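Where a number appears in this text, it was derived from the coordinates with a stated rule and is not lab data. Given the structure is predicted, the values throughout are model-derived calculations rather than measurements. Cβ atoms are built from the backbone, for glycine too; each structure is taken alone.
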Structure I
Amino acid sequence: MALQVLKEIIELSLLVACFYVALSMYVRFRLPTWSLPLERSRSVILSVLALVVLGIKVTEDVIGDESGPIDRAILTVIHSHVPNKLTGVFEAITLTASANSLISLTLVATITLLIAQRRREALLLVASTMSGAALVYVVKTLVGRERPDLWAAQWYWGSSFPSGHTLVVAAFATAGALSIGRIWPAARDWAFSGAFFWTLLVAISRLVLGAHWPTDVLAAACIGATLPLAFSLALDFSSRKWA
């Protein structure tokens, strides 16, 4: 099992590297004026490519019904090791990523950014969160995966894949971290650390509550984080920030 996982990690890493090299060569010969922006945004582009490749891989495994045994094994371990008395804590964590919570946070953050005349950051936040929410409904409808039934759990709307809570909170949190990094560069690392741990806690809470399979939350986190990173790149390139 460990060797198989290592093999897949190496394969995915090589695929990401190949995509980046191909993109670099295309830009170098076709769009030479974009060479400097591409170089300066290398880490973001590599992050987007890695998230996209991993998200596609997980989605393929889910659709091909190849992830079932691993999903069941992980959920069983979680259910047997997390005390019931912590259920309330994880319910509260899930609540931070509910539709009502994220709509309220998005409205407050957007209004604050507009008042501060940070229109690009406001656009990034709204576009990321709204597109994430819309994508959840589309993918859930297309995939139609059954939710876990390993133990009695609260009923949730829609199919299991992907985790809506995880996807939208990843989109909102990553967009928020990007916005903070643009406004206060010194706080960038702290912002991304906060976004990561918030998304991670929400993802874990969905597993503890038995609402999703592990691959549901993994794919959701990849998709959710990809959206704001891609939007941020588009905004930077459209404004010719590095010109």
Structure II
Amino acid sequence: MRLFSAAPKPLTAREGYRLWAESYGDENPVTALDNAAVQGLTPALAGKALLDAGCGTGSRLRPAGAGEPRAAVGIDLVPQMLRRGRHDGPALALAAADVRALPFGAGTFEVVWCRLVVGYVAELATVYAELGRVTRRGGCVIVTDFHPAAARAKLVRNCWDGQGGVHVLEHHTHEAAAHRAAAGSAGLSLDVEVNQVVGPEVRAFYAAAGMLDRYEQQSGMPLVLALRFMN
């Protein structure tokens, strides 16, 4: 997920990540800010069951984070991404599924991640209903999203195909208030809300791309919205 200023016809997430799976893996400003936010929001995982809903290749589950979970499971809509993950590292508990219809029973997980996924889905309430359903009472749901301020500034999400071509991905902008409302309807209560902005932590990505002028323009702009809800 990188920042691209043109506006060709967007691809759906399923189409785009199918093309991107072959070359997927490089970190970028959005994923770096996502990682920093989630590391800060995730409780100690020792003895807990973790779900990464929309896990991509599953790389975030290696290692899962703070402590060793008793179970770490990832689901993703795109089988090609899951196959890439299985090929690149140790066996993981990965399955093809939609975040709007999670294949787990109620209260299965103590910690649920849904990271940079909900912007690909129009039905925000449906996603939160499923995230809340599979979270055990007393557990937490951590959601990150491409920040609505970045979307309003005409930044877009994109992907790369195996030949180096760039494609814009379809994105649905969800304001923070919409996240809070959908989560509340699912029985989740907001615990922490964080805005991750362009700053020194991600300057190296812009420098490596020869885009320090864009870094200066975007410095201070929120790129990632991160929220932790309790069940």
Structure III
Amino acid sequence: MLPKLATPKYDMIVPSTGESITYRPYVVREEKVLLIAMESESDIAIENAVTDIIKLCVESPIKVEDLTNFDVEFMFVTLRSKSVGEGIKVSSKCTECEESNEHKIDLEKIKVKNLEDAVDKHIKLEGDISIDIAWPSMKNKLTQAERKTGTETIINMAAKSLDIIYSGEEIFNAKDSSMKERVGFIESLTTDQFEKVINVISEAPTLTYNLEYKCKKCGSDNKTELNGLSDFFQ
């Protein structure tokens, strides 16, 4: 029987809860799942692979489906930094000449933007009607069918972010309503009301890294902000 390799253990803090959890680096069999998903260029496949890897590598009791999107993004980047090295290569086009510049960034310097900011997720619509917004979570991630167009993506994302609806003394928990009902509610908003909802959702915490470099072709100074997993794993 072949010997088994010892696997190191590490601790990390879940951004949204402050909970400390224990994890191990992912190994080749798990990275294979991720690489196959990335080759497919399917957002759904990549999200599923990331979720599966977290479930396999986190040894503390935790429900990945209940985590916010930014929790999952942060946890995966932390896992990756211990699994395949702390640096990854990303490409960015110069804002002046559009030359593609490749850079190596330190995963341990990636932060969660807006985490400490107090965002008011209660929105007054009209009269005695108001709503509470919840940060997008893995439980409420969009299906492929809900991402057919940019407009449908935004509307469905807003519908899934509905948490509580207040109408006078009545309180409605959005999760008790069907997706069709929630979409209907969002589509009944005025343009100004809808913009308020999107503005709050846009303030959700996200992975961020400030990239500064001098273009290798024209020498121009560039500053850009990377946000979310898609920016870090191009």
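Structures I, II, III were compared on volume of the Cα convex hull per residue in Å³, for residues 119-222 alone, and the highest value belongs to III. Among the shown structures I, II, III, from which was the value 53, 28, 26 of Cα extents along the principal axes in Å, for residues 95-142 alone calculated? Going through each structure in turn, the value belongs to III.
Between structures I, II, III, the greatest calculated value of distance in nm of label points 7 Å out along Cα→Cβ at positions 79 and 103 is seen in I.
Look at Cα Rg over 2.2 N^0.38 Å for each of I, II, III: the largest one is in III. Work out which structure the value -26500 belongs to, where helix-only ellipticity at 222 nm (-39500 (n - 2.57) for each DSSP H run of 4 or more, over all residues; to 500) was derived from one of I, II, III. Working through the options, I get structure I.
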